[in-house]
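In the part that follows, the structures are each spelled out as structure tokens.
Values quoted throughout were computed directly from the atomic coordinates according to the rules given, and no laboratory measurement underlies them. Small disclaimer: the values here were computed from a predicted structure and weren't measured.
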Structure 1
Amino acid sequence: MRPSCFVQGVTFIYVTDLAKSANFYQEILGLALVLDQGTCRIFRVAGDSYLGLCETKNALANREGIILTLVSDDVDHWADYLISQNVLLEKPAQQNSTYNIYHCFLRDPDGYLIEIQKFLDPNWPQPLAVT
């Protein structure tokens, strides 16, 4: 018998400058710091979803296989805000009819690809209520 479902998720990425990356995720994207472990900092993305940043001087050079997707109903506002913060958008906000989404792309200070996305498919589940 399979154990009960997972109750939380953390995605860890390696960064070369923890202070610079932490500032980007905390100050620019507005993620709340929940745990500082010295060389790793963990931020709440939404509900029980977390992002961990761990500093290493040997961060992986190729980050093309990783996309951090942040879901929002207001992609255009995010795109405008990021531009106002001098963040270069990799792709402007646009609809993707293949996946029935609306999204934009940017890179964090270590080159990780971030997608801010809205699901347009009515079958996508609504976010759980945070208590």
Structure 2
Amino acid sequence: MAITDNSMRTVARSSLPLVGMHLVADLFGIRPELLTEEQAIVDCLLEALRKADFNVLSHCSHKFPGEESGVTALVLLSESHAAIHTYPEHEYAAIDVFSCGMPDPAAALAHLRNVLQPTEMSVHRQPRGRVGE
């Protein structure tokens, strides 16, 4: 049986174990100077993932043109992937971590929250897939 919520996303119910968990977080009210330094953002994301026991395979990043512009960083994990997109002009960071293994994405988010110190945060956890189907 499937249930459709207001966002038109279909959610299936099953007793089978999940393939993984996808965490999507919006962090608001971050000091802009914390969101403009490419290497600092990359280091922060990598440290968060390592503290949460993820296995980093590789990573890449991009600093957008302009001294006060944002950064995008992507990390390939043996368990899946993680990303952060910063918007200093809006004091905002978008984060997603998908885990197909034992590490909990929430543990990585806890480190990012401690470092970036947002005044507001919205977090969505999306179960992904089912094993055995």
Structure 3
Amino acid sequence: MANQDFYYGTGRRKRAIARVRIYPGTGNIEINGKEFEDYFDIATLRYIVMQPLNATGSSDKFDIKVNVHGGGISGQAGAVRHGISRALVEANADEYKATLKKNGFLTRDSRIKERKKYGLKKARKASQFSKR
């Protein structure tokens, strides 16, 4: 580990972007100025955010501050997970990178909304066809 105040990681998922800073600490997580449990009130989303920390066994070693915007709540949870994973690799690549890569947390999920095409109502929805 280099002598530095914090480690930074940017995570993206759908339209959500998360800027994550991790500090050596006791395991407090703050998202947009709120407590972790208050921001992600659904247990599934909290589980998604905690996955990289649980996989590396570092949930009580770092304090995490996150600024996240855009997208919906599920996309934001995925973006935070991606950002935490990148920040952990920056903190200690030798120890964490193999585990995070194997679990797929470092890969950016590139699925986005498909664009609308001309002549159609939505990306794929066409007007109803009538022979007569």
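Structure values in brief
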{"read-out": "Label whose coordinates, when helix-only ellipticity at 222 nm (-39500 (n - 2.57) for each DSSP H run of 4 or more, over all residues; to 500) is calculated, return -3500 (choices 1, 2, 3)", "value": "1"}
{"read-out": "Relative contact order in percent (Cα under 8 Å, 6 or more apart) - highest-scoring structure of 1, 2, 3", "value": "2"}
{"read-out": "Source structure (of 1, 2, 3) for P(r) over Cα pairs in 5 Å bins from 0, in percent, computed value 2, 11, 20, 20, 17, 13, 9, 5, 2, 1, 0", "value": "2"}
